[in-house]
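As structure tokens, here come the structures.
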Structure P
């Protein structure tokens, strides 16, 4: 720390000189003792310098509101919001989140090192503090084709960046268990840099957690039951309680939180879409939901602030206390977490749910990131599933609002020697088209439960390799949707009778928009509304569902660009079942 800066802080603390800012008439939330205390709060150079009686050059009248540390999201993929870091920051700051730990896993799978560099450069100088974890699993699996490979050697130079905190969710448990050389190199490299290593222990039992902890992995955000959470806490891990757009685990996991173990829990959103962030919130929503489930407001705030800061070594974040950065909220109401105003380093950046700060226009994305949909002209023949009358087929049956699917064997309708989609039977054709390296790979399958009566939908958001995925009731609309995606270089589209009903262009690596979040949010709302014209009347998001039907590491059956994948046998299978 600069000596002059240190002296100035001490001079304010001792009251030899006035503070830059003093907050008066507030109720201070003490996250260390879980109590409300009173006093003036002194701020100098963006840091808290004292609690007591102070005078300053500027006074903020808290008017009996609560002075609360700003919130921290412990694990998020910015790309899932579909907007750039600058636009993402406007949304989160309005909801009281001033720091995020992000994993650029999605753009890493599409654009490799260039994708990581883009996130780092685009998040520089924002009022939102964006800390980055380096993707550990690119590609996510060997059963599909991604756009990049990130080895330990590729990741090593990024540790020099001051905002890189560690190695992101190690999701390849078999590689850790077997001692895979490249995975061990990634973990050892992170350890050499005194970095944090995040886990991804979906479905891993207590002995598996022993393995993860032995490999220096300290967090997990994939728990789905209270007992799983306790297994991790018992072995010294932090548990991130996730509440996103798809995975909603808070109500189940909050049962594991007690006054004794609460300091090992924090909150995250992981994957949360823009419309949900705008309408519902970010970690502020987690806090409100935790309170509604019986956690005391101060305990929930502790989990969203100091717990997250200590987990990720953010020593100057998470509390209203001397020596901490003056990132704080003024709350009108404690039970409902009604955020009146948001401050970053003592400067107001949001008021009454609206971003009011200043953000410099970020540099334009590199041209090659805007050209990530590299596919040849798809012909109708490439969407044909050849069958004979009476054939049975393997079908992906989705479960609404869940990532897992069921593998079904059903009799197919056949016309002119090929599978014929049937909205009557809710059996639609689905295709995954490799879009990174023009391999020409097209995986074909049949999906049940998507509830489209006509038309087609398509997207380049398809976890984790993010190839082009399309599903529909007929080949003509599917081809139109594929071409629309190609023309706008990624995004979402709805097609009916050869006409585009709605679209959300995502030209940055096929994952993010280059437009203001307000415009993108309007497009998403219209997109969902237009689904009704395809006869959709389900209580789930078909685009969100479709994006996870391509993830082969989730049971029971999925589709990649290499074809249908059976999770149980861990191999590709034919559409034809007999």
Structure Q
């Protein structure tokens, strides 16, 4: 009874989302840095760190493909942006080869011994979220390397080993600690609890290495050298696999991930989630990532619902979204997040409504849902019944989601990548893998399993679709996106963003800004952030006029102004050129030819 009461209270809490505190941001803010926007003739790489971007551009210039460049970028990000992604995590990669779009799923999986009570304590109550994050229980089986190897076998042009060279060189000679990395290391208390991480990132007195400090990671260099030589099996078997298991299984709250879990992992190739969309007088085809990501579905629903609102074509006012447009966007978001909470989970474990995930994007269903959007905030906007069928799942209670990194690439042969990659929270589970304690460094493990619902059932015993199950992939918000001209099939845009559940809004903002408002991709990313996770209307702090906030409150919205640290990237075709944009809230750039 105590367990049911605890679950019931959390379900009630999720239903009363407007009273919740603002969502924690995946990564702390490190300020705004103006970006110029870029133009390229043939090919381009947009990534979250200049060193990673330059590594990708270098691979393209050597004749590599978009996938080759993405691999090089990811390896450098493992080194220079350890808070966001790496070989200890997972990723979703959308690829266009000039003819078709493929979705490569490298999402982490739960260990074979995991159960739906993974994040419940001895009394059957959910663990405190931050306790779960830094525990061994939170670590899923990494999938990034095996997924990238699968994509490389199909679309690589340069030898696998060549793609690791930029990261190996940087790890050996060192890279200067950036202002952003320094700020995040300083702010994170939990990372110091891991001996290997403390030795790598901090000085003897416990303070973070200063900006400009040359940070070397010889352990990571050796791991990458092994992966380059023998392939991703170097991570999933042998000494590195043993070190991963040891890191997961040490206290506090050790996890059960073992060597067999690592050996059994398989990436998936899934059908991309593509749908038609009309914007700016053009017929478009938008392709996103299917479940286990909720990103493609939620972004598609928001854009489709907004297009059915009289506010859809409302222009910017003084360069900003107007209050009435933000109201319509928020109601569309609430509808999308209601469906997300009830239906979306690993498709190997749950059935899509009507047997097709596109049922959530069908015009007739969006017409029906759009009729719930009124001139004022609706008191309740529950999940719908796509395909005329109710799937018997309980809505997942609200809980935090954390961060990622995004890469967009186009190559000179017309191939393209949109890849979002993650270790979940900033610095993941704060557990560093090292095979040799005498060799400083290593790589961090993910805490991806905290993307599962901590509460597996509601008060009536109805299962949550996104509950923990053995071998299951947790639901994600990652939303790598490719946009095409519907008539010609020409690629028009590659975009995506980090940001936890707010990824959905950061990506939707970039898409609407470019496709509907006709903005340069840099201007679209520069716009202030906004969104709703089903409860309050969230606005980026100090970016909207007081009159806008007042009008929104007058329409019935609970408005919370918070830091919203996106990290979006975008490449947009303009005639024969490519325009590039990088989020001013992080340190990324775009580079190419």
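Since every read-out is calculated from the coordinates, none of them should be taken as a lab result. It should be emphasised that the depicted structure is a prediction, and the values quoted were computed from it without experimental measurement. Cβ atoms are built from the backbone, for glycine too; each structure is taken alone.
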Candidates P, Q; mean count of other Cβ atoms within 10 Å over residues 471-478 computed = 26.1; producing structure is Q
Hey, mean count of other Cβ atoms within 10 Å over residues 87-94 derived from one of P, Q reads 25.6; which structure?
P
Computing distance in nm of label points 7 Å out along Cα→Cβ at positions 183 and 503 for each of P, Q, which one ends up highest?
P
Candidates P, Q; relative contact order in percent (Cα under 8 Å, 6 or more apart) computed = 14; producing structure is P
So if we calculate mean projected area of the Cα convex hull in nm², for residues 167-238 alone for every structure here (P, Q), which label has the highest result?
Q
For distance in nm of label points 7 Å out along Cα→Cβ at positions 95 and 463, find whichever of P, Q sits highest and give me its label.
Q
Label whose coordinates, when helix-only ellipticity at 222 nm (-39500 (n - 2.57) for each DSSP H run of 4 or more, over all residues; to 500) is calculated, return -7500 (choices P, Q):
P
Quick check: 24.8, 90 is what I get for Rg and Dmax of the Cα atoms in Å, calculated from one of P, Q. Which structure matches?
P
